[in-house]
1. If semi-axes √(5λ) of the Cα gyration tensor in Å, for residues 86-181 alone is computed to be 23, 17, 8, which of 1, 2, 3 is the source?
2. Identify the structure, out of 1, 2, 3, from whose coordinates mean count of other Cβ atoms within 10 Å over residues 94-101 was calculated to give 27.6.
3. Have a look at 1, 2, 3 and say which one yields 1.7 for distance in nm of label points 7 Å out along Cα→Cβ at positions 54 and 70, as calculated.
4. Which structure, out of 1, 2, 3, was distance in nm of label points 7 Å out along Cα→Cβ at positions 270 and 302 calculated from, if the result is 4.0?
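None of the figures in this text is laboratory data; all of them are computed from the coordinates on show. Only a predicted model underlies this, so the values are computations on that prediction, with no experimental measurement involved. Cβ atoms are built from the backbone, for glycine too; each structure is taken alone.
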Structure 1
Amino acid sequence: MVAPLCYYITAHGYGHGVRSCDILRALHQAAPNLPLYVVTDLPIEFLRNRLPGVPFELRRQVFDTGMVQLDSVRVDIQETQRQALALMQSRDRLVTQEQAFLQSIGAGLVVTDIPSIPLEAAARAGVRRAAVGNFGWNWIYADFVDQDPAWQAVVDVYEAGYAQADLLLRLPFAEPMTVFPRRVDIPVVAAPGQPCREKIAALTGAPIDRHWVLLSFSTLNWDDQALDAVNNLTDYAFFTVHPLAWSRSNIFPVHREDIGFSDLMASVDVVCTKPGFGVLSDCVVNRIPIVYVDRQDFREYAVLEQAVQRYLPYAHVSAADLYAGHLAPALAAVRQAAPPTEQVPTNGAPLAADRLLSLGGITRQNG
């Protein structure tokens, strides 16, 4: 009998879930008999959409707080600290709880993206353990220590957990992540979508001959004035993914159950978004230009902005212009943007699966 693999995914943002699901699909393809446990607070609908045909057991549990979002662009540092400190107070209980769980199912491998507590639990249980990511929460939170020394306790806990990983699979667009003792670089983890513009037009009523723009935000606080400004951009059709939806003649919401996000991405002409690993990777593999908004108080932004400017046609929109719905200049600029001069390899998922199977001593059954 094959020992189960437990994959722990932060619910901070969908980017962690997107790349984790890509790797989980690759694991299932390579070893179909490998039992998979997914431990996260991400919505089940999101996981099912990203893992079609992949059997898994879902366990609801939270092991990190990420950055608490006011919306898709802005973060709440004070509330993030409050939640992070509260979670640290539960650290010993959670490690003991997870150690017992891993032992009860006979787990053979733990993978995290990128909580640290499950790595500690796996070490205590004698289970091999790996992390996947392009940053650690210790690095994110260390940026706030000078403002408030209370953050150091949170940084220390993450560093102690990360140091117990047997392996880090470090993704592109990464910070150094030197807290992990053993690091292996892998390519971008993302799969290109299938363009289906006609299907989307039929489902939504969107005019097929306009310039299509995906507004890739989970929340965006547009008032009526901003929505009117966007509605006046009659050369464009804008798309959102539920639950983000507005009643305007040129904004068309799409359900994930009807159209997969990667397929929607592959069908549009440009994406307007905040820089995040998931959406950036999707733009890279689908070769979709990007209009990006600045993101304050999140250390990863500078790293991802550099990647945008290296690997994609791009234009920048200020946060003030975004919230005002003043998108016309940036959309015009991105249509004239030069193609990138660099490319990044995008076959990270199967390579990650191979590394993880090897670490866990799991025999590949396909390929």
Structure 2
Amino acid sequence: MGTSRRRFLGQSIGFGAMLGTGIPILSSCGGGDESGDGPVTEGIGDRRGPPAGPLKVFNYPDYVSPDVLAKFEEQYGVTVEVTTFDVDSEAISKLASGAVEVDVHHSCAPSTLDRLIQGGLLQPLNTSYLSNRSNVLAAFDDPWYDPGSRYTVPYTVYSSGLGYRADIIDPAEVNERGWDMIWDERFKGVTSILDDYREGIALALLRQGITDINTTDVDAINLAGEDLQKLVDLVNVKVNITGYTDVPEGATHLAHTWSGDMLAGAANYLPEGTDASVLGWWYPADNKGPVGNDLLAITANAKNPVLAHLYINFLLDAAIAEENWYWNGYLPPIKGIDAPYLIGQGLTPPNLESAVLTNDVIADGLVFKPLPLDADQAWEAAWSRFTAG
């Protein structure tokens, strides 16, 4: 199973900081109307036969199963060529500059999708080619980042919460205290938080009862940063994205991490002979915790747009989506690939049921949206003060 996506999630930095001059570049490469509203490219028509390929895919490394790609190639008699990027800002920069020519942007981020659309880098989807679109959970019918799902379909989904060793830490206490557990000095040296400035500052905000994880209030942002700084002396906190190995192996007892990490840890990283019941996962019972997802889209200048649609439709097939999950570790938001099914098939331990996101969790969860440049800089500055020690 690939693990690179976790590394790249943790390495992503603010779009404004990385591409502060990127918006004018994007604006100049599209064909949008003067108001900047509405579609800026046209989609393809119906009843067009698939060309010979190759299909060119732009993706994070190790974020789609090679076996799934091979099955698609066999089914349609084409080859798939994968070009990789390391962080979201790199993907946008290369697409905007024309440094890459690809058919499918395999992993768009919701928080920067508007740049891609208004920059004319994506084309609207033609749903007549997407018979499997009905397999997607209803929470994605009209997402905030893409009203009406005109340009995208979801690829994977995950939440942020607490992974822990349930044989060491009482689950009842975690359920009672939630985010505050990270500040417990009993777990000095064995506590970690995600190496991601948005996730980290949001953790401190949520501990304070602030559910606006897109706040522009500088005082609240700075206070959250100061709260994080307390973790240095209090618990000698680790800042990383390796909870998926560290918690199962026992190097970390309590981790602020992603839901997919605990599912992957249970499946792949427990020492031989260790039962998955030693793992615990906590996410707020009211669903007011961070959720995120990656998106599939077709580029505006795709040379094989029909084949690109067929590829997306292929990934939305329930059996293919399940097979792909076995390999990459991040769940697809597909109907039927839910906790009762996964537990019943012995694929997920019952104690990690809440790590399998339901439609309600996705619909009710908190999402990271784009920040104004000055607010984004305040978030990054608060994070930098914390990580500087």
Structure 3
Amino acid sequence: MKAKNLAALCTVVALFSSQAALADINVGVSLSSTGPGAALGIPEKNAIPFLPALVAGEKINYIVLDDATDPSAATKNARKLVSEQKVDLLLGSSVTPASLAIAEVAVESRTPQISAAPINLPPEKNVWVFRTPQHNNVMAGAVVGDMKSKGVKTLGFIGYSDAYGEDWLVAMKPLLKSAGIKFTTIERFNRTDTSVSGQVLKIIASRPDAVLVVASGSPAALPQTAFKERGFKGVIYQTHAAANPAFLKVAGAAAEGTIMPIGPVVVVDQITDSHPSKVLGMQFVEDYESMYGAGSFSSFAGHVFDAGQLIEAAALVALESARPGTPEFRKALRDALENNKSVVGVHGVFNMTAEDHFGMDDRGRVLIQVENGGYKLLPM
């Protein structure tokens, strides 16, 4: 009898131990901490220690993998995280192609994903995918508004020959048409290219008033320096993917005067005290630079930090109806993410809807200009 009771007790203890393990919320993270996207992925990975560790008493585990800026590796990571680690949510990747690869696994496995890249998807694939970066349309609006104010009439374009370059081109075309601005030429380059001389010479020969470079991290410095070396005198615009220390370091003096849209956290000390992201942004930048050194902060760290804000808000709701580690919890988490309202991040305020899985409005953008190796806030 005692043996039977002991066996029963052991069974109960084992059951409770199993349930405790299942109660942990597991987040699978795939970021580009090596490869061409490392300037994005490294600060994003550095932000992981600042993400919520507990939600409503439930522990959150972050399982972090490197996809080396390779969509194939990102796919393998996502499949491993879903099948072996049984994650409740996928976070990543850093660049558009790798994030799109993860999205395929997210949709297939019905696992919510928060992308740190501003990917666009058709409605049927968008259901399970959310983003923390601002939609390119939001940022493009700020760029075109500045062009109008400066009297720009013609624009040269050079961007990545992938989805990020294409998405920006799609976002810009209707805005430019409304503003009466025309493209003089459209050129492309690869993330791993070491020269863009031919493309830059074609653009300069078309004599545009300004140029838009659509690239990210240190590769964004390649066309930037090429334009300066060849004496281009017009305004050079970059996108929010170029606003990081790696771009400034590689471009050096050639970056001076460049204008780009970016989330307010990049110049959090310059934005108005009434901005909803001011207090949180100031604290995050202080904490990040205390850990990694003065001047180390990058906007990309903010995208992963904001993912943590969204996860925390959604998990509080999802835990009311389901337990982590189950399909029911993944569905509840997805539903809660889609209904997140007034979630304050360091880049702005998120209000998700079924139609908008970016959730950011104009409070998520400012315009900056490179000045003396730093960023100066511009009026909008």
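1. Numbers: 1: 23, 17, 8; 2: 36, 19, 12; 3: 32, 12, 11.
Clearly, the read-out refers to 1.
2. 3
3. So the calculation was done on 2.
4. Numbers: 1: 2.8; 2: 4.0; 3: 1.2.
It must be structure 2, since only it matches.
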